[in-house]
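Trainee: Please go over the structures that come below.
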Structure 1
Amino acid sequence: MSNANTTTPVFLITGASSGFGEAIAREALARGHHVIATARSKARLADLESAGAAVLDLDVTSDEATLAAVLAEASRVHGRITHVVNCAGYLLEGAVEEASAKEAFDVFNTNVLGTCNVARAAAPYLRAAAKVPGQMAALATFGSLGNCSTKYAVSGLTEGLAEELRPFGVDVCCFEPGYTRTGFLANGEGGGGDHRVKTARQLDVYHDTEAAKMRGALDVYNGQQPGDVVKCARVIVDVLTKEGVAKGREVPVRLALGSDCVDVVRAKCESSLKLLKEWEEVSVSTMRDSDGQ
């Protein structure tokens, strides 16, 4: 167990072998925070371990007993866990019809149920950390508007978690990045750390449709994403520790990262309001009549 100041933040980060997870881990370490970096294989975390992070094997799809054991082990490293950042996840590329039942289950199992699994296992440690005077506790997830169905689900899950954990002094935020320069969109056949997996089946009927255009867009954006993952990591750690750009602010339930994501969120809100206005009369007509009428 570490003998460091008991108010020093202790970050537990899933999916820390690359991308956002690795960048957040390095940013937290650079600030003197403690980091427990995890991945399905800790062998992929050697560089972070050399930089000062503790490393553990953690598969977010593990059963409850396994996850409980890993979280207990993680808490013993520094005596506590104050910040949990869920970065584990991957992209399943393909139309809904093209995805097999197993492919659909696997991506939801990792991206959504995995996030839920970690949040459930970490909640007791975050509640305990929040009770310590001068200590903050926070849980972070990753979602996006305009990405895929699992990210919508994570965004909704985060809203629920924020309401449930607020009474215990635990902040919850869903970070919604736009296209950010990482290896996430690199093509591959799956495995080996590849985060972009294509459906085994590709139907000709979707040629020249939005589904096909999205595949092409991913290829174009790969290596050309305008977002800076290091800048994103700096903001994320600021928000979770209420430092820097977040000093004096409350942790938001969601935060868009990147001008492209801001544009998508704004367009989505405007289109939703437009749709609501167009159908409002029909929507309210479904209410029960007043008693006695």
Structure 2
Amino acid sequence: MTYTTLITTAQLQALQAQGQPLMVFDCSFDLAQPAAGRQQYLQAHIPGAVFADLDQALSAKHGLPDRNGNVAVEQSGKPASGGRHPLPSRERFATWLSSVGFANGMQAVVYDRNGANYCGRLWWMLKWAGHDAVAVLDGGLQHWQAAGLPVAQGEEPNRFQSNFELHPPLRTLSTAADVLRDLGQPAVQTVIDARAPARYRGEVEPLDPVAGHIPGALNRPFTTNIAADGRFKPKDLLRAEFDELLQGRDPASVVHQCGSGVSALPNLIAMEVAGYAPTRLFAGSWSEWCSDTSRPVERG
């Protein structure tokens, strides 16, 4: 069986017992302490899991322009987005997947210990690379441990390199130019901002040089999708909440964003759990949007 949105600990256990081609990824991270995710992984992770570092594996090395307006280009191509966590090119991402031994015929399971805030990035990137068999471990490492299941410590043995092949994207990436072009056209575009309300309103801005939000954007903090038990809310409840937020707007018009394109993903995944068709991601998000002073900003 293939899992494409969420997977439970019991379902993951069953796949492991059946010997299905499978790779588990630990995406734990801490924005305030970028090295903390690896340290947490070394202390405890699902046996066999590969560590996927947000900064090193799931982001390009450069993205924001320098003082002359130039964006650095990596050997494997220009980043696919700007912002504080620019998407690497699909080619660079495929090279990393191959380096850790991930192959096209495998089921991917991604998790973190951060309320699906970071593993959603890898989930989306695999879809963007044309790989549909990827699911978020619902409840993350906490639910795995609460079930009394074993964890490993330290590094895992290196795997043989594979040859991951890119396929047509299964999810759509929106650029800053796309978002700007469709501003003020609610039938075409509905932006959902996943940041905390105070940041959305522009009352505080701890990370980016400009406070505020994209004009017309709706606000749904990414934490809203997670229930008290650490898992995604039930499908029907998520559907009701998004219907209330959209107020009749076409769900197909939705573009998700946050500060740097990472915490927008729980909203995007939640919409799919709720039964909506896949929506779009503005990966550069607010950090890319506000880097150009010609783009409009709204506050309040």
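Read-outs throughout are calculated quantities, based only on the coordinates presented, and are distinct from any laboratory measurement. Please read all numbers here as calculations on a predicted model, not as lab measurements. Cβ atoms are built from the backbone, for glycine too; each structure is taken alone.
Trainee: When helix-only ellipticity at 222 nm (-39500 (n - 2.57) for each DSSP H run of 4 or more, over all residues; to 500) is calculated, the result is -7500; to which of the structures 1, 2 does this value belong?
Mentor: The read-out was computed on structure 2.
Trainee: With mean count of other Cβ atoms within 10 Å over residues 93-100 coming out at 18.9, pick the structure among 1, 2 it was computed from.
Mentor: Label of the originating structure: 2.
Trainee: Upon calculation of semi-axes √(5λ) of the Cα gyration tensor in Å, for residues 53-100 alone from the atomic coordinates, which of the structures 1, 2 produces 31, 13, 8?
Mentor: Answer for the origin of the read-out: 1.
Trainee: 1, 2: which one has Rg and Dmax of the Cα atoms in Å, as calculated, at 18.6, 55?
Mentor: Going through each structure in turn, the value belongs to 2.
Trainee: A value of 17 was derived for relative contact order in percent (Cα under 8 Å, 6 or more apart); which structure in 1, 2 was it taken from?
Mentor: 1
Trainee: Work out the source of 22.2 here, i.e. which of 1, 2 gives that when mean count of other Cβ atoms within 10 Å over residues 21-28 is computed.
Mentor: Structure of origin is 2.
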